[in-house]
1. Taking FRET efficiency 1/(1 + (r/R0)^6) of positions 175 and 527 (r between Cβ atoms, R0 = 30 Å, to 0.05) for each of P, Q, which is largest?
2. If distance in nm of label points 7 Å out along Cα→Cβ at positions 127 and 487 computes to 3.0, which of P, Q did it come from?
3. So if we calculate distance in nm of label points 7 Å out along Cα→Cβ at positions 479 and 495 for every structure here (P, Q), which label has the highest result?
4. If relative contact order in percent (Cα under 8 Å, 6 or more apart) is computed to be 10, which of P, Q is the source?
5. Given that Cα extents along the principal axes in Å, derived from a single structure, equals 77, 55, 48, which label among P, Q identifies that structure?
6. Out of P, Q, which one gives -14500 for helix-only ellipticity at 222 nm (-39500 (n - 2.57) for each DSSP H run of 4 or more, over all residues; to 500) as computed from the coordinates?
7. One of P, Q was used to compute distance in nm of label points 7 Å out along Cα→Cβ at positions 215 and 231, and the result was 2.7. Which label is that?
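Just so you know, all these numbers are worked out from the coordinates, no wet-lab data involved. Values in this document were obtained by computation on a predicted structure and should not be read as measured data. Cβ atoms are built from the backbone, for glycine too; each structure is taken alone.
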Structure P
Amino acid sequence: MSYVVLARKYRPRRFAEMVGQEHVVQALTNALTQGRLHHAYLFTGTRGIGKTTVSRILAKSLNCTGPDGTGGITAEPCGVCQACTEIDADRYIDYVEMDAASNGGKDEIRDLIERAAYKPGVGRFKVFMIDEAHQLSKDAFNALLKTLEEPPEYLKFVLATTDPEKVLPTVLSRCLQFNLRPMAPATVREHLARVLEAEQIPAEAGALRLLSRAARGSMRDGLSLTDQAIAYGGGRLAEDVVRTMLGSVDRSHAQALVQALAQRDAAAVLATVDALRAAGLSADATLEELAQLLQQMAIEQAVPGALDDTEPETESARTLAPLLAPDETQLLYGMVLHGREELSLMSDEHGALTMVLLRFLAFPPAGSAPAPAPTRAAAPLRAPAPPAMAVVAARTPASPPKPAPLSAAVPLPAPVASEPVAPPVESAVPPFAAAAAVDTALADRWQATVQSLIEAGTVAALVRELAWQAGLVAIDAKTAPPTWRLAVAREPLRNPTLADKLALALAAHLGEPVQIALEPGQPTDTPATRDAAERARRQAAAEATIESDPVVRELLGQFKTARIVPGSIRPA
């Protein structure tokens with residue numbers, strides 16, 4: 001006996017065997033039980049979700065005679081009578097399936113209408129099923145309308161389509177419409193597990209997860225991919241084998257990209273893309289995996305603990321969720337989705353992937369964060385820029401001036417000791433009510449300690465972010481070992497695991513064991529706020545230098561409309 005593919009072998013033959021379409025099954029079951037039968041049905045939805053299967057089960061329900069030949073219309077066809085067995089075998093004379101994709105002309109529909117004039121040969125009802133009904137020509141639709149509106153009492157129409165928008169409104173209004181939904185990956189995975197158990201084929205959970213995700217809501221596609229994976233894997237389903245077959249990207253690559261993007265580490269982003277290229281992994285699959293990770297991160301940020309604890313990928317999403325602010329997660333998610341459309345616009349898809357990822361780095365971070373420590377000094381590509389630069393813009397006055405009008409970037413000399421300098425700016429992050437007070441001496445010590453840890457490379461990722469955003473409130477020497485109490489505003493950073501890792505790094509730096517206690521509160525003095533204040537001070541000093549420079553003053557006085565372009569001044 002020839003092999004029967006899984007999609008055909010395990011096609012549902014009763015409503016009870018249908019998976020993922022409970023809303024359609026319930027409506028049809030109630031209609032059949034109560035005898036409230038419509039003359040025309042329209043089933044819509046994407047491919048492989050059960051439109052044709054529902055049509056066949058409905059035809060069996062209308063024509064089933066039961067095991068003893070005395071049964072009537074039922075919501076539970078027996079599966080053994082002539083109607084049931086012949087419909088399953090595609091040879092029931094009173095059930096006709098027509099593919100409109102290849103038989104959608106006016107002549108084919110007229111032939112169908114002529115056949116409708118004759119009563120059923122063996123069954124209770126004639127059932128005409130037109131698949132891909134949206135591909136019927138306009139003339140074919142018009143020829144069908146009259147019969148579709150007032151069919152003989154023994155005739156039922158079933159139309160199926162993946163694109164109901166292309167079906168004429170006059171046809172839609174004559175049909176009882178049911179929308180079959182794409183199935184959730186969990187639903188597909190559970191069904192595949194039952195099928196493989198019946199087939200006695202071993203399968204790893206990771207392999208089923210990949211197959212159910214690749215099915216994209218289509219149970220038929222899921223079963224077809226499973227058939228392919230069985231052949232590819234030599235009779236067993238291993239995660240690594242299925243991943244290779246599908247060309248899926250491992251979650252670790254997406255994690256590396258999120259971590260690099262969160263740290264604004266362009267070098268790490270480029271290194272990861274190069275690794276993907278070297279491994280022959282698809283750029284589109286990379287963005288798909290990245291989008292799924294970002295989706296899970298967004299859920300964890302919005303509703304902590306909402307992710308399924310049984311899923312192995314949940315832990316990575318929870319670990320990475322604090323790295324990005326919620327608005328940054330949404331921004332990156334949008335870039336990833338739109339980026340998938342851009343991949344085909346370049347011959348080098350990995351080059352397009354690089355641009356999609358670097359686009360996120362063009363946006364400033366949500367909060368102050370330290371730049372990653374460089375691994376080596378990069379050779380300058382050109383001469384270093386002057387210490388300060390401003391853009392002075394001018395328009396030509398009514399009477400011609402002696403010098404020509406200009407609009408250019410003018411390099412200016414570095415400030416000297418005698419030039420006025422703006423006073424230091426205090427913390428760029430203002431404290432809010434119930435804010436944690438930080439002693440200046442403790443803040444100085446914490447700043448120096450954190451800087452040393454970062455330069456030594458002993459803290460990274462979330463641990464570095466915790467140290468950067470925390471304020472040292474007190475050091476309790478009475479405990480053994482001494483307790484460093486840190487005030488931390490962001491709840492995701494108040495994580496015991498992060499505290500333990502920071503304590504280990506701190507102990508290695510100090511040469512003695514310590515323990516970390518994380519307390520809620522907005523510290524007024526942290527390495528992050530000091531960094532922001534220093535950058536603001538340098539910015540103010542650069543602006544003061546430019547405004548007091550004699551060359552700039554001469555230009556501003558010479559051209560009445562001249563001005564310093566806002567935002568054009570950058571400190572050295």
Structure Q
Amino acid sequence: MKIYLRLTLRGSWEEIEVKAGTAIEEIYAKYRDKTPYTVLAAKVDNKYEDLTYRLYRHCRVELLDIRTQAVNLIYQHSLSLIYLKAVYDCLGDVRVEIQNSLNKGLYTEIKTASPVTAKEIHAVEKRMREIVQADMPFTKEIVSREEAMEILEKDGRKEKQRILRESLHLQKVKFYSLQGCRDFFYGLMAPSTGYIPYFQLMKYRRGVLLRFPHPTAPDRIPPYEDEKRLYQAFGEQTRWDQLLDVNYVADLNEKIDNGQYRELIQISEALHEKKIAEIADKIKRQHKRIVLIAGPSSSGKTTFARRLCIQLKVNGLDPLYMGTDDYFLEREDTPLDENGEKDFENLRALDIRLFNDNMNDLLNGKQVDLPTFDFMTGHKQFGKRITSIRQDQPIVIEGIHALNEKLTAYIPKEEKFKIYISPLTQLNIDAHNRIPTTDERMLRRMVRDNLYRGHNAQSTISSWPKVREGEDRNIFPYSGEADVLFNSYHVYEIAVLKKYAEPLLRQITPQEPEYAEAIRMLKFLRFFRTIEDDSIIVNNSIIREFIGGSIFVD
């Protein structure tokens with residue numbers, strides 16, 4: 001029997017004919033020279049499948065590389081299992097924790113009696129390269145829930161047992177093995193180790209960095225940058241999670257089941273308030289007058305900025321709060337992107353000279369006619385905000401380019417205090433399955449887009465790659481410029497967002513291109529219990545910016 005496929009390559013379709021039962025990997029082998037980067041998975045009728053998946057009916061097949069978020073995670077999962085296997089081969093049966101993203105890679109810790117040495121790490125990396133060179137298959141094994149519990153008991157994977165015990169929806173469990181090294185990953189994997197050629201292993205502080213390609217350059221390791229403040233923020237969040245007695249999702253679920261989540265929410269909110277107060281104290285102590293705030297989409301910038309202003313007032317200061325959107329160039333002067341469309345996210349879309357002149361005049365005690373940008377006409381209006389500030393009065397400024405020194409190039413450096421804000425997810429499903437920060441941010445945005453902008457989940461998912469592209473260009477490269485990093489993440493928040501996001505994701509039908517991503521997110525959310533009653537969350541919480549009820553967002 002033969003079947004017909006609509007195969008997509010580089011955005012264009014072509015009809016091909018194959019035998020029923022053909023694996024996607026066999027099709028990819030014939031088209032490998034037509035794909036710019038290594039393909040690791042496919043979308044079959046709008047559903048993600050691994051390359052070992054066999055086709056038995058007419059369908060649409062789209063070959064995917066790591067420029068797709070889901071496939072980027074496949075690369076990470078596959079590389080992680082190679083890493084775990086190499087650690088076992090070189091150091092024996094020691095505990096390995098894959099904790100969080102850091103320095104263009106994953107920060108991991110190998111729990112040995114004494115800290116791992118550079119020599120040991122070099123041996124592990126050498127073994128990893130041998131495993132990749134041998135092109136060993138990742139063996140998939142699907143077992144019953146009962147069999148999975150026995151396997152996890154035998155392997156001593158207690159935290160995985162807990163999450164499986166609580167995940168009653170999982171009647172079948174998928175394991176992947178690499179020459180006897182077996183583990184549970186909630187996503188898909190590459191067919192074999194030869195698909196994962198690019199990586200770097202290096203000692204970092206108390207742990208080990210496992211570095212791999214960025215989606216913007218799938219065939220090389222990105223330049224190394226030591227994200228010291230990010231490391232400190234993750235370390236602080238780890239300490240907070242220990243204080244809250246929540247290390248993995250199973251711990252959170254347990255607190256939801258026994259009603260302890262209410263106190264958990266209160267303590268988490270108190271930790272945020274304490275951190276914001278500390279930042280306000282630092283700004284006053286250093287006599288900073290220009291406070292610049294930036295972060296990626298759905299970080300909670302508006303709520304954070306407003307709460308910071310309140311804490312500055314507690315310190316006897318009276319901040320002026322403003323954004324940079326009122327400094328857009330006139331619509332006809334907006335620069336164009338590579339597609340000939342107006343690029344409003346480009347720094348050159350702002351009137352930088354006017355912005356700097358206005359800020360310096362305010363700092364010098366002058367009265368300033370601040371512009372108001374009319375988005376309907378595409379022009380600035382004047383005469384509505386004639387403003388001046390006192391000598392000790394700070395200006396709090398929020399904007400995507402706030403950390404880019406080019407935005408404030410003419411403002412004295414000693415006046416500036418830069419804050420980077422992002423939800424840095426530290427809660428993981430288990431020791432080897434982390435929760436990507438970008439997934440959490442997308443959930444936040446999805447809920448907010450539906451509540452405040454009338455957009456469905458399909459629209460949010462569809463626009464997310466472009467949002468991420470803008471962040472990679474305009475925000476992330478400047479995070480290292482910050483004087484302070486504020487982690488806007490709450491350990492309880494996914495359990496709250498789930499109640500709002502699940503119905504939106506379920507509305508996406510199999511006929512829509514965003515269905516694959518919706519299914520991926522729904523599978524991930526199934527590991528979490530739902531906090532149905534979120535009334536205890538205070539009205540100035542960052543989470544309120546996304547689920548509604550915020551005193552700062554209309």
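1. Biggest value here belongs to Q.
2. Working through the options, I get structure Q.
3. Max of distance in nm of label points 7 Å out along Cα→Cβ at positions 479 and 495: Q.
4. P
5. Only one of P, Q returns 77, 55, 48 for Cα extents along the principal axes in Å, namely Q.
6. Working through the options, I get structure P.
7. It must be structure Q, since only it matches.
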